[in-house]
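Trainee: Multiple structures follow.
No lab work stands behind these numbers, since they all come straight from the coordinates. Note that this is a predicted model, so its numbers are computed, not measured. Cβ atoms are built from the backbone, for glycine too; each structure is taken alone.
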Structure 1
Amino acid sequence: MSGTEGRRRPGRAPLGVGLALVLAVPAVVALLVLASPRWYPTFEMAQTELHVRDVASSHPPLVGLGGRIGTVERPGSHPGPISFWALWPLYQLFGGSAWALAAASMSLHLIAAAVALWIAHRRGGSPLALGMAALLAVLAHAYGMGRLIEPWNPYLPVLWWVVFLLAVWSVLDGDLPMLVVATFAGSFCAQTHIPYAGLVGGLAALAVAGATWSAYRRRTEPAERRRAVRCAIVAAALGVVLWAPPLVQQLSGAEGNLSIIRDHFSRPPEPPIGLRRAADVVLGHLDVRDLARARSTAEGPVAAGVLLVVAWGGSALAAARLRRRDLNRLNVVIAVALLLAVVVVSRIFGSVWDYLVLWVWGVAALMLLSLGQVVAALAGPRLTTTGYRPRASALGAMALFAVLGLFTTLLTLDAADAEPPAPKLSTLMARVVPPTVDALEGGSVPGGGRSGRYLVTWQDPVDIGAPGYGLLNELERRGFRVGVPRLFRAAVAPHRVLRPDEATAEVHVAVGVDISIWRGRPGAEEVAYADLRTPAEQREERRLRTGIILGLKQAERTDLLPLLDANLFQLATSPRLPPGLRLAVAEMGRLSQPTAVFVAPAGRA
């Protein structure tokens with residue numbers, strides 16, 4: 001590559017199309033496998049589908065998915081609804097079903113991959129596009145088909161983050177139309193999952209500075225000046241459109257979500273992990289061996305990450321000595337991204353879940369891309385002198401095709417065994433949804449059949465209400481008028497809040513010991529029941545429960561006993577839980593619990 005700024009690189013576009021089609025093969029296989037049996041979304045997948053259906057309604061989503069933001073009294077959501085709006089046309093195109101939601105999620109990843117290939121082609125023609133395709137195959141295999149088909153907000157941006165990094169590099173390299181791409185990709189990431197907000201904000205400032213400097217340098221060229229102004233206006237207009245919904249919600253709602261986010265992170269409920277631990281977390285995720293092995297851990301060894309940083313740093317110095325402006329600018333993007341990564345991760349409080357830092361792999365991919373280009377640049381003159389350059393180029397292309405083929409094949413094998421998100425919960429819903437629908441339609445229970453208004457409630461100690469959200473989603477899909485208590489307004493949108501005195505009946509999902517409570521409740525009728533546990537699992541559950549109760553009593557932590565039946569997840573993550581019991585609680589959480597659905601006269605919630 002030369003230092004010519006902003007100029008589209010030569011290369012054959014059909015190669016890029018072919019590379020995109022190769023990357024799409026595992027997705028097609030996975031979606032065919034997932035077509036049957038029917039998937040029932042639960043928990044955040046059900047919440048996502050509810051919000052996606054709202055896009056074309058009288059209550060379009062203005063904020064993102066509800067998250068661990070704010071308080072119970074003042075719950076918050078991720079910054080913006082762009083993921084719902086982006087999913088909606090694809091969701092409708094594929095038929096508006098649960099399967100269509102998975103297909104829409106997978107399609108967004110494929111679109112991101114295609115855009116990344118297009119940008120790479122602009123920067124370096126077919127060779128760089130091929131290198132990018134190989135890295136995308138490695139990344140996709142590392143993330144796994146399970147994450148790519150799951151429309152969960154931490155997973156949706158993982159490849160759009162790569163697009164954003166490439167677009168920022170392009171802007172710094174003088175390709176100003178990429179400012180528009182950076183605006184969309186950055187907004188998609190920052191709105192969909194809050195950890196991206198700081199990353200995108202810092203790199204967006206870098207992109208604006210780069211675009212401004214580029215326009216200033218060309219101020220004496222009228223055509224270039226007009227082109228820069230057009231790009232800036234289009235990018236700014238797009239940014240206004242994309243960020244209008246959360247701004248409207250902030251200014252018009254009684255509970256401004258952006259204010260809740262600001263208050264939550266300026267006064268976190270727990271101390272953040274700090275810069276030292278954050279650096280270790282980032283370095284742990286820069287282990288390229290984990291990319292090859294598709295292994296993600298919240299915190300791992302840092303040696304391999306340090307090695308990658310050192311190797312990349314050396315290649316950056318070599319690129320500077322070679323006066324490769326394009327690579328220097330790419331390395332500036334990488335350096336800023338790494339610094340921002342440590343700062344952003346340092347603000348994490350509580351458990352450092354792996355989904356909070358999956359985006360680090362995208363930075364690692366660009367580090368490998370930069371390294372490869374520097375090696376090629378260093379070897380190029382010598383190979384030209386000795387006459388081996390054509391052969392070396394052919395061997396390099398073959399190696400990249402081999403990497404692309406290997407990891408695409410591995411991902412395709414993964415896709416052949418694809419399961420829907422939370423398959424056990426989906427099976428549970430398949431057992432309880434049809435009889436519940438039949439009971440409500442038949443009019444044999446309180447509520448008034450199709451003309452009724454149903455308040456959906458739940459008590460779930462294991463899966464944080466996942467079956468309750470799933471039932472709410474399925475009843476709404478079938479045309480029932482349903483709502484939830486105000487407590488869950490951030491999760492399913494305020495317009496679904498239903499007061500008990502507005503409902504004609506209550507539909508309650510009882511899990512575990514709550515079933516016996518509801519069986520004794522006057523007027524409640526049990527309409528569905530399912531227990532997926534094997535006899536061996538039932539015995540194991542009783543053994544674990546007995547051991548946990550005894551352990552809590554011996555540790556004088558009987559204050560935690562109510563959580564065993566009320567909220568096992570909260571118990572598992574409580575800092576007061578004795579360390580020796582964590583494994584037993586986690587094992588108990590992996591076992592399903594019997595689930596029943598009751599319909600009762602309204603007014604008791």
Structure 2
Amino acid sequence: MSLLKNIRGPEDLKALSFSQLEELAGEMRARILEVTRQNGGHLASNLGVVELTIALHLVYDCPKDKILFDVGHQCYAHKLLTGRQDRFSELRKKNGLSGFPRMEESCYDAFGAGHSGTSVSAALGYARARALLNEDYKVVAVVGDGSFMNGPSVEAINDAGHSGEPLVVVLNDNEMSIDRNVGALARYLARLRSGEVYQRAKKRTKSVLDALPLVGEPLKKAIQRFKRKLRRLVVEEGFFEDLGFTYLGPVDGHDLRALVSSLRAARELQKPVLLHVLTKKGSGYGPALESPERYHGVSPITAKKAYPYARAVGEALLEMGEKDRKLCVITAAMRNGTGAETFAEKYPDRFFDVGIAEAHAVTMASGMAAAGLHPYFLVYSTFLQRSYDEILHDAALQDLPIRLLVSHMGLVGEDGATHNGGFTLSFLLHVPELTVLCASSGTELRELLEWSRERVTGPLAICYGKQGSPGEKAVPMEKTRWPVLREGDDATLLCVGEMLPIGLQAAALLERQGVSLCVRNARQLKPLPDGVLDELQGRDVITLEENVLSGGFGESLLYALHERGAAPRFLALGLPDRFVAQGTRMEQLEECGLLPEQTAQKIAAFLREDA
């Protein structure tokens with residue numbers, strides 16, 4: 001008989017014995033594995049927090065009490081226990097359960113997430129609101145060790161400890177973010193993991209003291225002082241204590257009894273508490289335990305394997321790095337996701353993983369460029385948003401030649417609104433001195449990379465989608481910045497990035513209706529290539545981009561045309577002014593009215609207005 005099927009909410013856990021809870025944990029892992037195989041998703045991180053999630057819901061009374069998950073890579077078990085198991089097969093599907101916490105999805109999701117470093121700040125917000133509104137509930141932030149090293153987390157820990165507000169930060173320490181953690185904080189946590197040294201020393205001390213006769217309060221106080229000094233010497237947890245937190249742990253994150261006991265102790269302390277929990281990413285599934293970075297995010301077993309842009313980037317950087325000994329590669333805990341792994345293996349002294357610290361990465365790259373190196377920062381668009389000030393102030397203002405390789409531009413499918421790169425061009429195109437290029441295929445991406453190495457002196461961003469296709473042989477940049485892929489007389493359609501195949505299909509559909517479109521690959525968006533504004537004079541112009549229209553390519557091109565005194569009939573097609581929910585990329589495009597058939601209909605209607 002299945003235990004999981006009878007769990008309709010966290011209160012059902014309280015009727016189970018510890019042995020039954022352990023059996024339930026196994027069923028939950030099997031269900032998570034089953035659904036991620038079909039739908040894709042974040043596997044290893046979710047497998048690692050099953051016992052921790054059970055313990056949290058045993059100890060705390062949700063939804064009255066608030067549990068906030070950082071990033072959201074560890075929320076699947078939480079969803080299974082909070083009345084959503086009947087819909088769990090819809091995980092990451094259109095109109096189904098999100099792969100991340102969402103406040104609008106359930107009252108048990110106290111705060112939405114998708115980017116790292118948010119949970120402690122939001123938890124402190126809840127704690128301060130609780131005090132001001134004179135309410136009574138507990139607040140818990142669950143943050144992974146990778147996210148814990150993120151700048152916003154450090155800022156929040158500093159403020160939370162100073163505040164004195166009662167809240168619990170559960171540090172889920174699995175020694176990883178997406179890739180292996182790096183840096184001084186990672187080393188510090190590694191020393192804390194050696195708590196067994198302290199525990200052995202404490203047990204020996206206790207056994208000796210227990211044999212002594214009772215000799216009064218002074219000795220007891222002296223013993224306590226000695227134990228505190230011993231712990232600080234061996235475990236060095238003083239960092240958290242000095243910040244205003246009571247440190248508890250480390251605790252085995254797969255031992256339910258120990259977790260429940262520790263969480264109950266943390267809950268009763270009326271002060272900021274940091275509970276250090278040790279888990280194994282991928283626990284319960286052998287392949288994910290052996291290679292947790294490979295199983296961080298998995299694709300559905302039925303997914304077609306595209307030619308990934310990451311492969312094109314990896315191959316190009318390897319070749320360029322051989323020619324250019326000053327070329328360096330930077331990632332923010334995304335070595336595998338961005339294609340940097342081959343460069344890192346061959347040139348480890350020129351590869352830098354800074355952890356989940358995108359803002360720091362941009363400024364560090366700027367410093368490297370100022371010192372004469374040639375830095376390339378590989379990053380997802382949705383995470384580069386966190387570096388806007390550094391791009392503007394540290395790189396562009398000083399005209400430093402950093403290279404931003406911005407992947408996952410546009411719609412990214414099942415990861416949904418938190419991971420879509422639909423604002424990429426809006427926050428890059430208006431940055432002075434920044435060259436902005438967009439690739440429509442893996443082959444073209446390599447062409448843009450090679451060209452930019454020699455031809456661009458200031459800061460540069462090359463943007464591209466999530467997976468991509470090999471594409472045909474790319475037209476060299478020296479021949480034309482905006483290649484013509486299809487001749488036509490009725491209007492010019494300018495396509496950006498992965499909208500190029502959509503535009504070509506729309507043009508083919510329109511040809512059957514007697515409409516002749518000239519289709520061009522607008523791959524250099526800033527500065528606009530020489531002569532293109534003159535070439536557009538007297539023609540109806542249509543732009544097609546996988547970006548919100550506000551601040552996008554269409555808007556910037558229209559402004560440039562009007563500034564030149566040209567006022568063509570103009571249609572800008574792109575993403576709507578709202579967040580686009582999860583689904584396959586094709587479903588998302590359909591929702592936005594950007595499939596080839598929909599695009600053709602909009603263009604035909606626009607041209608009819610001129611008839």
Structure 3
Amino acid sequence: MSRKLKGTAAAPGIAIAPVVHFHTTLDRIPTYKVGPDAVEGEKQRLSHAIAEVTKSLRALQQELTGQIASNEVRIYDAQLAILHDPTFRRDVENEVGAHGVNLEVALQRVVARYEGVFAAMESATMRERAADVRDIGRQVVGALVATERTKYTANGQDYLFAADEFLPSDAGILDRKHIRGIVTAHGGKYSHGAILARSLGIPCVVGIEDVMLESTSGTMAIVDGDAGQIILEPSEENRQHYERLLGEQHAVEKRLAEVRLQPSVTPDGVHVRLLANVEGVRDLQNLETDAIAGIGLFRTEFAFMERRQFPTENEQVAMYRLAMEGAHGKPVTFRTLDVGGDKPLGYFRMPEERNPVLGWRGIRLCLDWPDILYTQMRAILRASALGHARILLPMVTSRSEVVRCREVLEQLVADLRSTGVEHDPKIELGVMVEVPVLVPVLPDILPIVDFVSVGTNDLVQYLLAVDRDNQRVAKMYDPFHPGVLRVLQQIAQMAGAAGKSASVCGEIAGDHWFTPILVGLGYTELSMAPVFLPRVKLMLRSFRADECRDLALRAVSMQSTAAVRRLVQEEIQVRWARFLGAPAGGVSGGEAKS
């Protein structure tokens with residue numbers, strides 16, 4: 001029976017192959033007492049083990065040079081630095097001498113303490129460095145017990161790597177010719193293992209706690225590194241859908257070099273601004289800013305969620321300035337703190353709610369705690385001196401909420417002006433349209449905002465009354481529903497009539513099957529996860545604006561989701577396949593997103 005397990009997308013792409021379990025811990029660690037006369041011998045053993053691991057790491061580094069980016073090759077420099085850190089060595093030797101334990105046990109204890117220190121750090125990047133310490137400890141213990149990790153040959157068959165985590169040294173045991181994907185129970189998208197997976201071009205999903213329990217070696221599976229999920233024992237329909245995506249992925253890759261830096265424009269010259277959604281400053285490091293029009297959604301809450309207390313104004317300013325600098329002069333839209341629901345803050349006590357998604361979250365929380373909103377808006381204003389910053393308000397339901405936020409913003413601008421602090425006094429303020437009730441009152445709100453951004457993830461599930469994470473009703477979550485399309489049409493028309501820009505920043509903005517319809521509805525700004533940008537740009541360049549308008553008008557006039565999907569399959573998908581030179585296939589039910 002097909003099972004879908006959700007995790008965190010760490011490296012993009014699709015992979016279909018049998019799962020192979022890799023067990024990264026040693027089966028047996030020797031434990032014995034060490035007398036004072038044997039301490040020197042243990043120190044010598046440590047020297048030999050460090051030399052052995054150093055040799056192994058340098059060989060792996062040399063092997064990967066030229067296969068991955070030079071800055072990623074330096075991951076192994078970081079590991080070597082830990083290995084040769086005199087403090088690390090001294091701590092291990094002191095553990096042996098002070099407690100009379102053998103070197104293997106001493107190493108485990110010291111590594112555990114170091115992991116605890118990293119785990120307590122505020123920075124998510126630094127917390128994930130605990131994996132490097134763990135990896136070094138594993139390698140040194142392996143050298144001590146003379147356990148050499150043999151390379152997995154895969155017998156010439158494609159496979160998916162499944163383990164508790166993917167550590168940098170694991171790259172040395174893989175059959176990289178036949179590995180198709182990586183899925184792990186632990187780890188984060190900024191771990192060195194995830195960085196290596198991205199650099200090696202291997203689709204990777206991390207943080208699926210049950211993957212080792214739910215699967216066995218040999219289980220056929222699909223890794224979706226774009227959506228952050230793995231499908232075990234996929235149905236024939238699923239396999240066909242993802243095999244088509246694989247074929248499409250290869251065709252897209254061939255065309256990328258041609259259009260990578262080309263304008264995002266329809267064949268008849270209508271420009272559509274393609275922007276990126278990011279979760280923090282780190283996402284900007286690998287973002288090709290030359291290929292985008294800016295940052296359409298900077299989710300500020302992730303910087304709050306990875307800390308152990310509210311960031312100060314100066315800390316926020318530093319972060320937002322880094323974002324402005326990383327965007328290289330292009331606009332950055334900062335969404336104000338959107339916590340609550342499925343995004344709690346560990347250090348901020350929130351009430352127990354029966355339905356937190358419809359509860360105390362987004363702008364509601366910030367208006368009840370105005371100091372949070374005041375500090376964040378002031379920090380964004382100070383950062384706006386470096387370029388084009390915009391402020392986006394989430395979970396808005398009424399004009400009065402926007403009026404209160406506008407008053408706070410105007411007061412802050414006046415305060416900064418009076419104290420001579422640099423800022424952009426004309427910074428734009430916008431609202432997210434994600435609560436259905438905002439649509440009929442949008443004409444009242446448009447005069448007091450500068451732009452609107454449609455958050456379709458929440459808007460669609462609220463319109464359809466469907467929790468897309470509830471497996472019993474998830475199939476009913478379908479943004480191709482004619483009712484959803486008509487609401488999107490209304491929003492675009494009202495914004496256009498008011499002379500205000502309207503963008504889409506939810507998942508459908510990155511769904512290339514939706515691109516012609518959204519353009520036809522009147523949206524000329526789409527913001528998405530960077531991984532989807534190439535497909536959307538290619539799709540955009542394959543349909544004229546008048547063709548998009550015709551498709552959109554026909555779609556909103558249809559009476560069923562199935563009819564809209566047939567339109568997508570028979571006209572958009574066929575045209576897309578012809579444009580790519582790839583075989584056409586069907587848009588499977590509920591799986592148009594890729």
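Trainee: Identify which of structures 1, 2, 3 gives the largest calculated value of distance in nm of label points 7 Å out along Cα→Cβ at positions 172 and 436.
Mentor: By distance in nm of label points 7 Å out along Cα→Cβ at positions 172 and 436, the leading structure of 1, 2, 3 is 3.
Trainee: Here is a further query. Out of 1, 2, 3, which structure matches 39, 37, 37 when Cα extents along the principal axes in Å, for residues 460-579 alone is calculated?
Mentor: 2
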